[in-house]
Every structure is written in structure tokens, then in C-alpha cells.
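Just so it is clear, none of the values below were taken in a lab; they were calculated from the coordinates. In this text the structure is predicted, and so the values were computed from the model without any measurement. Cβ atoms are built from the backbone, for glycine too; each structure is taken alone.
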Structure I
Amino acid sequence: MSTNSPNAQALAALAASPDSGPVVMLNLLKFKPGGGARAYGRYSEAFQALLERHGGRFIYLGRGAEVLVGDQSWDAVALVEYPSRAVFLRIIALPDYAAIAQVREDGLERTMLLATTPRVAAVSAP
């Protein structure tokens, strides 16, 4: 598995989470020069159809702009909602996902993927 995909330890931690409700994945994306954004766009289009079939949705997709804090720039940001962590794990294990995963890899120079738990009340300590 590449450094742009979750490793087995990260996936096990996600699966062990006691949170059973929706999960929103924060995706920070840096594309490879010379066509990475186009490749990722093809992946994103195919992935959206798969995501929606399993009850998920894109909440936000935007272009990265000025870095105000931190030392890394990102080309794009995406927020993707899944009905649960289990649904996320089920989707990435599907043959349909495996068929498009390489297109994702072809487009990404680096990425950060953070599982977040939506809260209705003010943000509280974990």
C-alpha cells in the first residue's frame, strides 16, 4: 500500500472506534505535477457514484489557496461524509473501489486523511 493510502494499523484503529454514527473525512490533497489534478478528477467522479450508492456524499470540494498556518500547501480540500466508519471500510474493500484506486494514486503527490466525528453541540474534548 502506498503512503497515500491508509495502512492496516490506521484502518484497524478506525474500525475499533466506538463512534457508530456518521463520519466526515477531511481530505487535504496535493496533486502530482503534469496531470495529477486531471487524474484525481477522474477518480473523484468515479468515486462519487460509488459513494452515493452507499449513502455517502461530498459535502465540500474546494481549491487550496493561501496557507495561513503551517508549512505545507495543498491543492484541494474535500469533506466527504459516510453514514459510518463501517461504511467507509466496506467501500474501500470493494472490487469497484480497487478498480479506481490506482487512478487516485496516479494523481496524488501527497495527502492527509483525517476521520472526524460530527458534533451538534460545541466542540468538546475527546
Structure II
Amino acid sequence: MKIQESAENYLESILALKEEKGAVRSIDIVHHLEFSKPSVSRAMSLLRENGYITMDKEGYIELTEAGHEIASRIYERHQLFTQWLIRLGVSPETAAADACRIEHDVSDETFQKLKAHISGN
């Protein structure tokens, strides 16, 4: 299933924040992505409606199985591309920004081949 790049970014951020903090609320996403509260609130509503996240009455966000699958895929790509670009001599900040753009557009086939090549397999 193809979802919008912005939704992938939100899901990836939720996963990263969950790993970092243990729990995620909308305000954490606001600070992490530097987006406005209304933008994040609207995005969380859409992700909830589409079955990618759940939110409890205290506002804690959890990824559903479908949401976790997408977030994990994008996060893996981001990590691999960031580290690869840094090894090539790109600054960490530029590498992370470029990885964020690359991760959404490369096909699964190409990613798997790049992953094997970068990993030396």
C-alpha cells in the first residue's frame, strides 16, 4: 500500500521517539518535527482514521501493526542512507536531510540491492 511521504515521516518519527523516550504524545512530535500543534493534531487524526496509530485517553500514541510495518521500513532506510552518506564524507546534518528525501523515493528492489552492497554482502 502506498501512503503519502508526510504520513511516512510521521510514522517514522513516532517509532524513533518511542525508541528514544518509551512513550510518545503529539507534543513530542511537534518538537521533533518542528511542526505546528494543529498540523500534528490533524495528521494524528488522519493516521488514526486510516488504522496506523491508536491514541489512548491520556494522548499516548501507539503504532498499529500496519503503522509499525511502514515506520520500520522507512526508519531502516533512513538509518542506512544516513550512515552510508556519512561514511562517504557527507556531514551528519546533510546526510540525515538527504537520507530523508531518498528513503521515500527508492523502490524496494533498489533499496535491497543498495543495502546488500553497502553491507558488503
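If helix-only ellipticity at 222 nm (-39500 (n - 2.57) for each DSSP H run of 4 or more, over all residues; to 500) is computed to be -23500, which of I, II is the source? Matching structure: II.
When relative contact order in percent (Cα under 8 Å, 6 or more apart) is calculated, the result is 23; to which of the structures I, II does this value belong? The read-out comes from structure II. Ranked by Cα Rg over 2.2 N^0.38 Å, for residues 3-42 alone, structures I, II are led by I, which has the greatest value. Determine which structure produced the value 21.2 for mean count of other Cβ atoms within 10 Å over residues 11-18, calculated from the coordinates; the candidates are I, II. Of the structures listed, the value fits II. Name the one structure among I, II that mean count of other Cβ atoms within 10 Å over residues 67-74 of 19.0 was derived from. Source structure for this number: II.
With respect to distance in nm of label points 7 Å out along Cα→Cβ at positions 27 and 99, the largest value across structures I, II is given by II.
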